[in-house]
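Enquirer: Listed below are the structures to be examined.
What follows draws every value from the coordinates through simple rules; no lab data is involved. Computed from a predicted model, the values in this text were never measured in an experiment. Cβ atoms are built from the backbone, for glycine too; each structure is taken alone.
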Structure 1
Amino acid sequence: MSIFENIDFNNLPEGYNEDGVREDIIAPLLKILGYSAFDKSNCIVRGPHLEHPFTRFGTKNVKNDIIPDYLIKVKGKNAFIIEAKSPLENICKGKNVEQAYSYAINRKVQIKRFVLCNGKEISIFDVDKEEPLLHFYLGNASEKNWEQVFELLSPAAFINPHIFNYKNDFGLWCIKQGITQDILQKFSNCYINDIYRLSDSKFTFLAVIQKDEELLASFDFDDSLFDDFMNQVPNYLKDKVRNSIRNSPFKYITNTEEESFPLKFVACLSDKVIKNENETYLPLIVKEFLS
């Protein structure tokens, strides 16, 4: 990345420490990702005060003895923390990862992602996974590595992570093929990606549709079809799916093949193209879930 062209990560100065990592690496990285201490939407909070210094593990309260270097907020919500360590510190496993993890799961923080950088390496973790989502050496980082950092840590990664699938929209593809609103389309064995509750009476799910290329489709359905939808959810997932989308956080996210499942339904194009700061797409409206 051009902002680091003058840094030889393989030959850091003698005595290089956490302060240097914060100033020379983390600060410019956060800036290029789109964060600032003066930006209320995508905000950097330096050395945030830990109101509740204990994290609960089972029946025990474990004291958090660190305050992370940075807490990053996206649209007012905690997104991730990032910790600077000296080049001699291990940031893939051990006490440094455990300390950062304990802060991330603190009940007043509750974030999914945390990051450590020691001047030579960077590691990005998810609290639900033991191994890093991404780890690489800064001295031989590729453009792909930096793209992955952007996909995991940029504001868009927390606002709308699906834009990083880089899949064209199925609804817009239908328009180009001459398919109109009055044409009903039948979908069989359409495996869902994620499901969201949009309002008290409206839900949407995402699915990949295979044509000449993989296309990302958004399907909306109203509450009158909810029971028919649930009838197609596998028994081992019914409670999890229902509770996830009926209650906070009002979404069901699939991370493994076992968490996805096929649906059979009929849908047609909606009459409104949705545009926001991240994407443009045309949802489809589910008319019937087929038995």
Structure 2
Amino acid sequence: MTFKQHLVDPLLAGVVATAWYALRQIPMDLSSGMCGAVARVVGPLLPVHRRAAANLARALPDATPGQRRAWLREMWDNLGRLAGEHPHLDRLDVRGADVGGRIEVVGAEHIDAVRDSGRPGLFFSGHLANWEVISIVAAQRGLDGDQVYRAANNRHMEWLYRRGRAAFGGRLIPKGPKGARMLLASLGEGRSIGMLVDQKMNDGIAVPFFGRDAMTAPALAELARKFDCPVIPSRTERLGGARFRCTFHPPMDLPRGGDRHADVVAAMTEVNRVLETWIRERPGQWLWVHNRWPRT
């Protein structure tokens, strides 16, 4: 065990846990606003800010420097708010007062259609706004589903991941070989799956994203083909403060020809096109700090 694993990781987890429980004691709007304000100041001082600025400049070269600075500031505000909202996720109720007030839901009929069909569906989204909210909406509308997630690098933080995501219901499926088996089992049982598909996968397939090839996980298209289930684009937007719009789009019409590889590439190309459209509409709400493209 390394020094970091033995001492630093548990110490950091203890600090985060203390902050998490402290934020849970105050109203969600105040928690969101405070953390957003801190992130707007601290975020631009971090080394990853340079990566975010470079990614944004390459993806949206026609934007002015002033626009890009504003979007980066909004990105940090959004990430800070996400942290401040995390302790309150299990208190959101899209069946009651939060609907139309804190959370607008568009296209709920597409959740209901999957729920009532008796067949699984694949719901995909990206790291936009508070991406956790959309899973809560689906779960509270009665959809039996599980979530694919990336396990914490710090094992002492894993409880926090699971504590905040308990509001989703269902199982959390970690990425990796073990998770792949769980994923197949869930779909085989008729359970729907929620996936965030906008992050780099080194052993994925090269698919265009903002005009450059990006290594993309093909699992969404492969599972849709294997289980013949609908693929529902699902988007969260931040409307201001801790208010959101969750939009569930009609199922995508994905290619299902005789060439499996060509179908998967074409399907993920369309998925990336959808994600790119959403990001272009609200650039300040996406996770530009992620190392999405190869270094050039």
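Enquirer: In terms of FRET efficiency 1/(1 + (r/R0)^6) of positions 36 and 236 (r between Cβ atoms, R0 = 30 Å, to 0.05), which of structures 1, 2 is highest? Write out the running numbers ahead of the final one.
Expert: On the way: 1: 0.10; 2: 1.00.
Biggest value here belongs to 2.
Enquirer: Of structures 1, 2, which gives 18.5 when mean count of other Cβ atoms within 10 Å over residues 20-27 is computed from the coordinates?
Expert: Numbers: 1: 18.5; 2: 13.1.
Source structure for this number: 1.
Enquirer: Another question about this same structure. Please compute relative contact order in percent (Cα under 8 Å, 6 or more apart) for structures 1, 2 and give me the label with the greatest value.
Expert: On the way: 1: 13; 2: 24.
That would be structure 2.
Enquirer: Sticking with this one: Given a value of 28, 24, 21 for semi-axes √(5λ) of the Cα gyration tensor in Å, point me to the structure among 1, 2 it was derived from. It would help to have the intermediate numbers written out before the result.
Expert: Details: 1: 41, 23, 16; 2: 28, 24, 21.
Here the read-out was taken from 2.
Enquirer: Thinking of 1, 2, which structure, once helix-only ellipticity at 222 nm (-39500 (n - 2.57) for each DSSP H run of 4 or more, over all residues; to 500) is computed, gives back -5500?
Expert: Numbers: 1: -5500; 2: -14500.
Computing helix-only ellipticity at 222 nm (-39500 (n - 2.57) for each DSSP H run of 4 or more, over all residues; to 500) on every structure in 1, 2 gives -5500 only for 1.
Enquirer: For which of the structures 1, 2 does the calculation of mean count of other Cβ atoms within 10 Å over residues 68-75 return 18.4?
Expert: On the way: 1: 20.9; 2: 18.4.
This figure was derived from 2.
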